[in-house]
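Each structure below appears as C-alpha cells.
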Structure P
Amino acid sequence: MVNTSSADWCVLMRSTPIQTLDEKPLGTASGGRFFVIERRARSGGGKVFIGNFTPKRLSQPVQIDSRHALSLSGSPDDLSTAQLHALKMYYQLRGEAIDYLDEVRRTKGDCASPIYKKLVEAERIRDFRDKELKQMSGLKGDQRAVELEELEKLKRKAADLRAQHESWKRAHAAQIADPTRDPHYQVLVREYRRYAGDLPAGLAVE
C-alpha cells in the first residue's frame, strides 16, 4: 500500500503547513490527517502534493509538503474503520511527539520545565507594567510610590520564578541534554506505538 511515486492519498506524519496553490499560508494541519492527492508539483520548498483533505474537505484545493506525508496507493476506503482510526491516532500522536521534541530543542529545555509558562507570563506582566509606568510621567508623591511598590512586587515574583526555573533546569540537565528522555515525550511515544499493531504492514513509520 505504501507508494512514493504515484500515490493516490497520504497521511500527514506530523504537523504540516497548508498553502493555497499560489503559496499563501492557510494555517497548519496536524499529524494524522488524510489527504487525497490530485496531482504533484514543485514549489519553492520542494515537492508538494496538491489536493484536499478527507473526510473534512476545505473549500478549495491546497498544497502540502510531500516530505511530511506517508504516500499511499488506493483509497482510505481500502482500510477498515479500525485501521483508519489506528492510522489517524498513530500519526496524530507521533506528530505531537515530534512537535514537542522540536519545541524542547528550540527552547533549550525551557518548555519542559513545569515553571516555564508561569515565568513567561510573570515576565510579560512585569515588562508591560514597567513600560507603562515609565510613560506615566505625571505621577507624583504617594501615588508614584504605590505604583513603584507594585512594580517591585512583580519584579520579585518574576525573579523568584526565574530562580525556580533555573534550579529545575540544573536538576534535569541530563534530560535537557537528551530531550528524548523527557517524560512527556516518552509518554507520547508509548501512546502512538500502542496503535502500531493495528496497522497494515509498512504503515507504522518511526
Structure Q
Amino acid sequence: MHDEKYQHLTLAQAFPDYNDVVEEVISQKAFQLNMLWPECRQTTIKMLLEAASQAYVFGARRNSRYGHLLSGILIPEQGKHRLDLLHDCITDRDGLWACGFTCWTSLIVVVPNEPQVIEKILSTCYGPWILANWRGDHTRGAMKLAASATQSTQHVVFCLQGIEYMDVTAYPDVLIKYLHYVATHCILSKPDSWRYGPRT
C-alpha cells in the first residue's frame, strides 16, 4: 500500500491514538509490512533467512521458468519443502526473489523470538497495514504451520507470497509488542523512488 501523505510518518505520528489498529491486529492475528524491492533481497530477506530456525516452501514449481534455481536448496518434507538454510539461497538466485514468487506459492519463515533480531528485521520495512482475511492469500498447509508455530511466545512467523510485502504473525502478546515497535519506528509508506529505481 502506498500513500504520499504518509511517506515520512510512522503510524504513531499519523494516528497517535491507534487503538483501532491494535484491535484489528488482535482480531486478524497479523499485520502486514511492505518491503523495498529489489534492495530487500540483501536486507530484509537475507536477515530473515539468517535468523530463521525453519523456512518452508509450499507449492514448489520446479518446471517454472526459474525452477532450476531450486536445485540444492529444497528438502522434501511431508507435502512441503524445507528451505535448506545451510546454503546461500539468495546469491545467483535472483529469479526466486521477485515481487511475486515464481517458483512457489508461499514461504513461511519461523524466527526465534529474540527482540534484537526481530526488531532489526522489522526496521527495514514499511507499515504496518492491516489486510482482512490475509490467510486466504496463502495455502492451507502454510497457514496450519504458521498457526502451530505461534501457539507459544517462542517464535515470530513471517508469511510471504513475494518480496514486496509480508504478513507477520505471532502469539498475541508478542504480536502486539512488535506492532508497537513498528508503529513507532517504521515509516508507513515506501518512498516514491522505489517505483523508479534500478531493477536488478
Could you figure out which one of P, Q the value 35 for relative contact order in percent (Cα under 8 Å, 6 or more apart) was computed from? Q
If mean projected area of the Cα convex hull in nm² computes to 10.7, which of P, Q did it come from? Q
Among P, Q, structure where semi-axes √(5λ) of the Cα gyration tensor in Å, for residues 73-120 alone as derived comes to 36, 11, 6: P
One of P, Q was used to compute helix-only ellipticity at 222 nm (-39500 (n - 2.57) for each DSSP H run of 4 or more, over all residues; to 500), and the result was -15500. Which label is that? P
For mean count of other Cβ atoms within 10 Å over residues 9-16, structure among P, Q ranking highest is P
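Values in this text are rule-based calculations from the coordinates and carry no lab data. Please read these numbers as outputs of a predicted model, since none were measured by experiment. Cβ atoms are built from the backbone, for glycine too; each structure is taken alone.
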